[in-house]
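The next part holds the structures, each set out as structure tokens.
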Structure P
Amino acid sequence: MQHLLEATLVLAGYVVGSAPFAYLVAHARGVDVLRVGTGNPGAANVFRQVGPVAGVAVFALDAGKAALPVALARVLGVSEWAALLAGTAALVGHWYPVFLRFRGGAGIAPAIGIGLGALPVPAAIGLAVGGAALVPLRSTGYATGLGVVAFLISALALGSGVPLTLAVAAQMLLVVVRRYLLPFHKGGGT
């Protein structure tokens, strides 16, 4: 029965992760986010092409759609690893959303959401540091890097388990690998 619950949570994570919030929010404002800016259906492109309020809303929704399956899995009593897998499925859903013909965003916001669901306090610290760095640095990449470092330091300082801390941080590494190292992926944003 436990394996069926875990499989259901992973499938639900993918479906929730596929929710195209960037497309929907931009479309509500009369903008086709797939055809403007980077063409990436993510928070950064919405921020630049639609406006800061819409971009922040998409960021929160995209982070939430990955935090939700992780938090729900934890509430339902599955292992932290199964919960992390449900969050990873949401990240994959964001990358390859069934509702947008598998054309998705870069995944920074959902990766942060996985952290918020799995290790909320360290992830909130990392988000605060990254968010504060975003304004002066004007680079999501550098700000995200600082946020990940703050997450790692605070998670370890707060006594979070090393394996789980590294596994959560590895979600961001997956985003970077997909974004910069895989030849078939182009685009930017969150």
Structure Q
Amino acid sequence: MRFLLRLVLLALLPVLAACTKPAVWAPEGDVLAARYTHPGPPSIALFNVINNDTNNGEHAALMINADQRVLFDPAGSWRHPLSPERHDVHFGFDNAQLFRYTYYHARRTHRVQIQHLEVSPQVAAMILALAQQAGPVPDAHCARSIGQILQQVPGFETIPVAFRPNRLSDAFGQLPGVRTEIVTSDAEPTERQAYLE
């Protein structure tokens, strides 16, 4: 019986390894140096990167403006040296980084829907703490991980834990006070590299 159990565990190791990402953990000095405090009110903003042909959401992320502004980009591909990362949380997310991130995704084939919502300082702090505990997030779990975070926060109980970013953003859009903007671009997909520099 023990032999059989070991055999099953050994067989599962490659599957489990495929569900994990390498841990990214920026040094404390880099995180402290990059810290950015945005002057606006405490808020969150849900990003949904939508395919222009199918109207399907293909990636979700959450900007959190608490005592500092960060981006929770679960299973995302965006990286920048001015935004050190710890488990999918990017620090130093100032307006230049917001622009870079948005236009890294907005291109001829995709638009970016950004849903803004002002929250209390306590709610912003809670969401930031939960985001810092959530990662690293496996591939294809971006919307699901954001839903799992928000469902733990009072006032966000209606947010689903779902794999599809559109389902997440549709529910988020029903919350009182949400303001939505759509960002489009004529850039070719190959031009995204400019927003990593």
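Computed from the coordinates by the stated procedures, all read-outs in this text should not be read as laboratory data. Not measured: the values here are computed from a predicted model. Cβ atoms are built from the backbone, for glycine too; each structure is taken alone.
Given that Rg and Dmax of the Cα atoms in Å, for residues 38-149 alone, derived from a single structure, equals 13.2, 39, which label among P, Q identifies that structure?
Q
Starting from the value -23000: which structure in P, Q was helix-only ellipticity at 222 nm (-39500 (n - 2.57) for each DSSP H run of 4 or more, over all residues; to 500) calculated from?
Structure P accounts for this read-out.
Given that distance in nm of label points 7 Å out along Cα→Cβ at positions 54 and 94, derived from a single structure, equals 3.8, which label among P, Q identifies that structure?
Derived from Q, not from the others.
Check the numbers for Kirkwood radius over Cα pairs in Å across P, Q and tell me which is largest.
Q
Mean count of other Cβ atoms within 10 Å over residues 70-77 was computed and gave 23.2; which structure, P, Q, did it come from?
Q
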